[in-house]
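So, here's a batch of structures to check.
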Structure 1
C-alpha cells in the first residue's frame, strides 16, 4: 500500500491523506496510523495532493494527465475536474490560493472557474513540488536536486543546491 506514495497532506482530526501514484489512489489514515479509507482514481495516477478546508476537498495532480481533480473527502467522489495545458506535479493550498507547478512554471488555479494565472515563469520538469509560506514560494526541482525560494513576482531569493542525488521523491508538507 505504501510503495508509490508521492505526496501527502494533513486532514482534520489528525488524519493524513497520501497520493499513491503506483496504485492510482488516495490513501487516508487516521491519527493512530490505521487505514481509514482509500479512494480509487484509476486510471488517474495522483502525484501530489493538497487539502482545501473551505470545501472539504482534496485537489489532486498527476504527471501523466493535464487534469486537476477535486475529490470530496466526505463522499469520496470526484466533484470536478479542470483540464490545463500541460500535466502538473506539485500542488499546494494556502491562504485561499491554489498553487501548482508544471513545465512552464508556478501557476495559481482559480478553483471556482478553472482559470490559470502564471505566477513564476521557470522551466521545470514533472519532478517538481511547490509550497507557499507567507509571501514566498518554495519549489523543488528534483531533476537538478535544488530548492528555490522566490516571491510572487518571480524574483529568486535563494537557491539551495544539493550535492548528491536525493533518494526520496515525495512532497509531504504540514
Structure 2
C-alpha cells in the first residue's frame, strides 16, 4: 500500500531509526544520483542488515538460481563481489555498487584474524580496485603491511580530492 513513495518514505524512516543522520533516499534502486549517504551511515546499515539471515545468505553466495512456476523457468544470479568466489575469504555479508558519481563501491563484513571486520570502500578507481583495497586492508590486519597502491590510483585520488575541494558546498 502506498506504492513507491511510501516505500521510499519507509526507507528514510528506517535510516533515521538506525541513526543514519547523513542519508537520504529518493528511490529504492540505488541508481539515483540524488540518493545520499556516508561511510559511517552505510556501516550502520550493514550492521543492521547483518541481523537478517536471508540477506547474509544471498549476499555471500557466489550464485543463486530462482525458479519460477508459471511460466516455468529459471533465472540465475552471480555475485558481483569477486571475493565471495575466493576460499580464503570468509564473507558474512557484502554489497557492491557503481554510479558515475559514487565510483565503484564495496561494503562487506568478514572475519580476519578471528575478528569481525566491516569495510566500506567508496569511489574506488577501477573495476577491480575495491577487491584490491579489501586485500590490502586484510593484509594490514594480518601482517601490519598494507602493500603498494598503483600510481594510477594515487593520481585518481588526487584528482578526486581536488574536485571535492573546489566543489560548491551543498545547500
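Just so you know, all these numbers are worked out from the coordinates, no wet-lab data involved. Remember, predicted model here, so these are calculated numbers, not experimental data. Cβ atoms are built from the backbone, for glycine too; each structure is taken alone.
If distance in nm of label points 7 Å out along Cα→Cβ at positions 13 and 45 comes out at 1.9 when worked out from the coordinates, which of 1, 2 was used? Source structure: 2.
Name the one structure among 1, 2 that Cα extents along the principal axes in Å, for residues 37-132 alone of 43, 34, 25 was derived from. Value 43, 34, 25 for Cα extents along the principal axes in Å, for residues 37-132 alone corresponds to 2 out of 1, 2. Quick check on the output: 0.99 is Rg/Rh (Cα atoms, Kirkwood Rh), derived from one of 1, 2. Which one produced it? Value 0.99 for Rg/Rh (Cα atoms, Kirkwood Rh) corresponds to 2 out of 1, 2.
Highest-scoring entry among 1, 2, by distance in nm of label points 7 Å out along Cα→Cβ at positions 29 and 77, is 1. Of the structures labelled 1, 2, which one yields 28, 51, 21 when P(r) over Cα pairs in 10 Å bins from 0, in percent, for residues 21-60 alone is computed from its coordinates? It was calculated from structure 1. Of the structures labelled 1, 2, which one yields 4.5 when distance in nm of label points 7 Å out along Cα→Cβ at positions 5 and 157 is computed from its coordinates? This value belongs to structure 2. The greatest value of FRET efficiency 1/(1 + (r/R0)^6) of positions 69 and 141 (r between Cβ atoms, R0 = 25 Å, to 0.05) among structures 1, 2 is that of 1. Upon calculation of helix-only ellipticity at 222 nm (-39500 (n - 2.57) for each DSSP H run of 4 or more, over all residues; to 500) from the atomic coordinates, which of the structures 1, 2 produces 0? Going through each structure in turn, the value belongs to 1.
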